[in-house]
Every structure is written in C-alpha cells, then in structure tokens.
Structure P
Amino acid sequence: MLNTYLSELAAAWNLVMKPAFFRGERISELDEIDGHPALLRPMLPLVGALLGGILALPLWLLLVFFKSSLVAGIAGAVVATLAVELMTSWGGLNALSSYIDLRRRGASQEEAFLTTPGSMNEPRPGASMILMMTIYILRMIFFGLLSVYAPFWFIIAFTGGYLVRAELGTLNVPGSSERAWIAVPRGMEKRHWHVALCIMIPVGIFHLPSVILAFAVSWIIAWLGKNLCLDAVSGVNRQAYEVLGYAGEMVLFFLGVLLFVAP
C-alpha cells in the first residue's frame, strides 16, 4: 500500500513539474499504478508541500549556519525564485502575465482564458514584457523576505497554491458535463482539502492562526476561481488552471509577508 501511494506521488510530481503535464486541453485520471487509479487531485497539495520544503529547508539551513539574513535573502530572491520557474517551465508566470495583458487590452474573460499563451522564447511587446518582469520581481521580493523571516511559509503557500489547483480540477471540461477535469475515485472528491490541512497544521503548529488564515484564503481563492471559470468558460482548462493557481500562490506569499515581515 505504501509503495502504491509513493508511486502515485512520484507520478503526480513528474506530471506537475514537467511541461508535458497537459496533453491537449484535458486531464482525467493518470495511468494506473500497481492496479490502482493514480490520485492526482489529492496528491496536488502534497506536491506543493514538497516543492515548498525543497526551498524552505536549505534556506533555513543558511540562516542557521551562516547566521546571515543577507545570504538567505539573496538565495531566496535569486536562486529559489528562478529554481521554481525552471522546475515548472515558467508555466504559471507565462499564463498569468498573458492573461493580465489580454484583459488590459480589452479581451473578454472568456477570450483571456481560452487564449493559449505563447512560448517564453517568443518576442513580446514592450508592455507585455514589463508586466511579466514586474510579476517576477514581486515574486523575488516575496521569496527574499520570507527566506529571512519565515522560511516555513514556502510550504504553506505552495500547499495552498496547489490546493487551489486541485479544487479547480473538480470542474468539468468546457463543453462537457460528464465528469471532473481531474477525476478521482468515488468518495475521494474532497480528499485534497484534508491532505492540505494535514500538511499545513503540523508545519505551522507554532503559528496556527496564520495557518488557518492561509487555509481560509485558499478556500476563498478556489471558490472565486471556480465561479469565475464557470461564468467565463463553463468549466476549467489549462490556461484558467495556471492563471488562478499561480495567482493563488502570489496572494499567499503576499499574505506571508504581511503576517511575518510587516509587523
């Protein structure tokens, strides 16, 4: 049983952290592993927690052994930010900046969600490039500050960000009402919320009010995102998934800065 869940977690990690995550515009189940359907949706918050842990542990060690906020801050702002974008093939940043740029130019909500962003290697108009760089620099600032004041928040924020993605996966493919976009076995439709809570509480045990607030904010973002998707495209697709998931991360990182840096 343990080997099965570890295999499913590894499969979920590989799918999320590779550009081949989305093949076309639809995801249902992963391939079967050891005779059991892979549980992508419940595994998504755990994937986020692992990603956050990969960042939080070395940054915390830098603070402990070097006792230098400057070193940890630079490592977080420069190295950690770039590492996450490379691991995810710049998908979230590209999607969010493209979405905002389309809306800025007067595109409808539906058009902004249905337009596939171009490759990161394609030339962009000046305003679009400035927008992307602004989002990236904001992310650098959040990462740098949290690396110094609250490295554990990387786990909380990424868990929440992928929890939002998991909840968006409960919607159907646009134009179809047959089943959820990221399907799970019957009876496990809400398991991603339980997984996220079981991660967040132990990680932030000494800051429980902040953790509960982060969980509540994740729920609000997911609820708003689902309603936005339903109004715009009557479901969820790749672009909406990436935009709202990445935006959720940014909100949670900003929340962490407000909670642990601003005071």
Structure Q
Amino acid sequence: MLRWVWFAIALVLACVFAFPLWFMVTSAFKAESEIMAVPIHWLPHHFQWLGQFRLAWRQSPVGRYLLNSFIVAFVQVAVTVFFGALAGFGFAKYRFPLHRFLFFFVISTMMIPFQILIIPLFMEVHALGWGNSYAGLIVPGMMNAFGVFMMRQYAADLPNELLEAGRVDGAGEFHMFLRIVLPLLVPALTSLGILVFIWSWGAFLWPLVVVQDRHLQVLAVGLTDFSQSYSRPPEWGAAMAASTLATLPIAVLFAFFQKYFVRGLTAAAVKG
C-alpha cells in the first residue's frame, strides 16, 4: 500500500513539473487567442501546424541565435572537458607544494554567486577589448571549478599501476594523459560534457550583459524579442515556438545520454 502512495505522490509531482513543458509545446501549435484562454486549452482547438514557427523565424533571427548558442556551447564544452580532465588528473595523481590548498581554493570558488562577479568580469572583458565579441561570450565560461572537482574524483580511482607502466614504457606525462588517462575517463567526460552543454545552452545573464550586438546574441536572450518588444504587442505563439526550438537540443541530449547525465549528478558526490 505504501508503495502505491509513493507512486501517486511521484506521479503528481511529475505532472506538476511537466506542465510548463506541456503548455509550451502545445502553445507552439495554438492560435494566438488560445494561448491565454481561460479555461486552459489543453490541446490546440485550431491547430496551426508550423505557422507559429514560421512567424518566429520571420520576426527574429532565430537561426542566428541558434548558431551563436551552438558555437558558445560547443567551445565551452570542449575546453572545459579537456582542461578540467587535465587539472583534475593533476590534482588526483601528483603531489606538489600546496596541492591540497590549491585544490580547495579552486573548489571554494564554487561558493561565490556568479552575480557578484558580473561587474568585475565585465570590466575585465572590456579592458581586454572583448566586448561585443565571441571571445567575451565564451572565454569567461570556458573553465569552472565543478569540472575540476568532478574529474579529480574520477581520476583518483584510476590504478596507479597503469601510470607506472606507462612511465616504464617511456611515455611522457602529457602523452600518458592523452593515451591512457583520457580513454579511461570517457564516461566521466561524457557526463561533464552534457552538464556543461546544458549550462552553456541556457546561459542568460552573462550574454545579456556582455553583448549588445543583436547578431551575437544567444537564443536564451533572443527569446525576449517576442515578449518584450516595444514596437508590437507580445507574440506568445511565436515565443512558445522559439522556446520549443530552444528546448529540443537539450531534450535530445537527455534522451540519448540520460544514464550519463544522472551519473554526472551523483558520482562526484559519492566518490571519495
């Protein structure tokens, strides 16, 4: 009996959390008058097919926003995964002066809210001449302490005998990292890559602050074109269509790599 009670509670919570997604996707195929209708139209009464998607594409450079989001996300994923693995491996397997202090110093930066860093980071980016550029969008998010921490936890479990065997065979440290360590860290690298992609894809505050050029905006910022336009009323159908497009890459990524995603959320916490 208790099992069914927990199942009912889980089902109710799942429905509550799924409702915004359901409303967004169904509204992308509704007529404009249906979206704010009371009572709620759970399904479109006048199915619009791809009409709202075409409207979104005409009213705003959605394709450009998508391209910018992909560029930012893929570069940040590649750099964070590689250098996070390199730093994590170094902290896990090498002993050097102050290595424990430096590791905890890196981890401590996770406790600083990003909002506190916005102003100094903005000033630094503009001092480097990176305002309104891909460099300003991408570089500040290319490394994070979580990636180092997660890779260190995985790398700590690698057998030291493998590294010693590589050294005996004459492999250099960096060559050993590329040929021995990275292949063994593939599950962890996949988990971290998925998490970083999700964070980068949904980033809003920093792209909003650092970029004023419309052609450099990412999709999360570009979606405001439909709801905060001063030249025309909000177009909720187009907004829902564009939001659905923005959600698709994350949904596909989660569908194909669900087990890695869950493992990435839990493994670093339970590894010693």
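Given that distance in nm of label points 7 Å out along Cα→Cβ at positions 107 and 139, derived from a single structure, equals 3.0, which label among P, Q identifies that structure?
This figure was derived from Q.
Quick check on the output: 33, 16, 13 is semi-axes √(5λ) of the Cα gyration tensor in Å, for residues 75-218 alone, derived from one of P, Q. Which one produced it?
Traced to structure Q.
One of P, Q was used to compute volume of the Cα convex hull per residue in Å³, and the answer was 192. Which one was it?
Q
Kindly point out which one of P, Q the value 12.2 was derived from, the read-out being mean count of other Cβ atoms within 10 Å over residues 91-98.
Matching structure: Q.
Read-outs: derived from the displayed coordinates by stated rules, not from any lab. As the structure is a prediction and not an experimental result, all values here were calculated from the model. Cβ atoms are built from the backbone, for glycine too; each structure is taken alone.
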